[in-house]
Structure P
Amino acid sequence: MIPRLRRVRALILHRTSIREKDRIVDVFSLEEGRLRLLAAGVRRFPSRRAGHLEPLMESEIVVSASPRGDSIRDSRVLRAFPRVREHLDRLRVAYYVLRLLREGTPERLPDARLYDALLALLRALDRPEAKVTLLFALSADLQLLRHLGVLPDTGTCAHCRQRLRAGEFGFDSRASGFFCRECAPSLEPAPQLTNTVKLLRVLTRNPVPPPRLRVPAEAVSTLAALVRRLLRPVHAQVG
């Protein structure tokens, strides 16, 4: 049984105004995953809670349960990411992360690892010295793929489970997996996939791209193409 009052830590993803004084707030919480919450009276002026429930904030929220649905009883800001808001390139990546969470995650499916990984990514974007690259968005994509259970195994063949040898395997987008030459002779081995797989492993283990990471441009573009195939249903909405 869900307690009538509970406290969650959440990233604010989106808000929609309804009626004259209320809003629906979409959040991704550490404890319960993605939730849609009613913020009653939050548009009334002045409202102390309004500033706590803006997109791109991490807030602590007291949720009240009722037969009509969950609503926000109280809230306070934990992080506001001010530097992200001051730079368009950082803001673009941050909002991409929020849209991935909103449109790519099922409701009420908690994942502490996903929450911590994407929070770390947003905190990295908020650092004074942050330099935004495509790797930030790719890292967010890979964390979501892991959450959805569709991140391919990069160590063994998807069919025979034998260890993949560098330069002697290919990727089958229809099966969403890597195959050795023996199991899928029709797949042309792509030597550049070796660097792509190395990059995939690094970004999966480290949600924040290491500052000194140097990878060939071809590996980045190949990984971006691979991720687009795997996340096609999500990217159709996220764009």
Structure Q
Amino acid sequence: MKTTLAVEPLRIAIADDHVLTRESLFSMISQGNRNCELVAEASTAAETLLICQRFIPNLLLLDVDIAGKSGVALVADIKRVAPATRVLLYCTTVEEGDVLAAMRAGADGFLEKTCSRSDFLQAIERVCGGDHYLCPRTVNALAKSLRRKGFQDPETQRRPGLTRREKEILALIAAGDSSKEIAKKLFLSVSTVETHRANVMTKIGARNVAQLIQYGFQNGLIKFAQTAAVTD
């Protein structure tokens, strides 16, 4: 007799000081045919840390304007108590420096509330699948931050050069393509694309998507007009 293994539900926590927002977000995810469960909710920064430490959710949806402390400043604390938890931040209007700070702290995604339902669900899929996700507005904010700082980051300077293929893949990542989309465009297997991507991260010493994009800008591999919704 053939047996099937049960798929573990996605364990979600939501941190937002508006009850209606928390309910709406989870309803949107569950209606998107996601096998998920809401394991905890929080309305303050302190509560957010407690639920992450206690429940270790697979995914935390975090409002940047959570009461008690900026969600951006909270990311590093969350990653310290629950390093396996994927953190997707969202805000009403993105501030220029927030995206860079959040990604450097370990955030896995950043959205504006102006995004569409499909963009939100895509962000969930990408982040839970191990990618990073930035919507177009947050990518624009990240690009402005990098330009204002003059791309000066010692961690991404004076690194070994990339091959032609690695440069192509870096540019496509910045353009918002997933590994599957890159594989299709370059006529490669997904595993080959992921190997190239891992090599790029290792070569330039990047720990997150912000440093990856920063290297591209810094070395003229990415133009500001190229960036879209970014996955890593």
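Odds and ends about this structure:
- Source structure (of P, Q) for percent of Cα pairs over 22 Å apart, for residues 34-145 alone, computed value 39: P
- Each of P, Q could give Cα extents along the principal axes in Å, for residues 106-177 alone, but the derived value 45, 33, 19 comes from P.
- Taking percent of Cα pairs over 28 Å apart as the criterion, the top structure among P, Q is P, with the largest value.
- Comparison of P, Q by distance in nm of label points 7 Å out along Cα→Cβ at positions 18 and 162 - largest value held by: P
- Label whose coordinates, when helix-only ellipticity at 222 nm (-39500 (n - 2.57) for each DSSP H run of 4 or more, over all residues; to 500) is calculated, return -15000 (choices P, Q): Q
- Test item: mean count of other Cβ atoms within 10 Å over residues 74-81 calculated as 18.4, pick one of P, Q: Q
Values in this text are rule-based calculations from the coordinates and carry no lab data. Predicted, not measured: the structure shown is a model, and the values here were computed from it. Cβ atoms are built from the backbone, for glycine too; each structure is taken alone.
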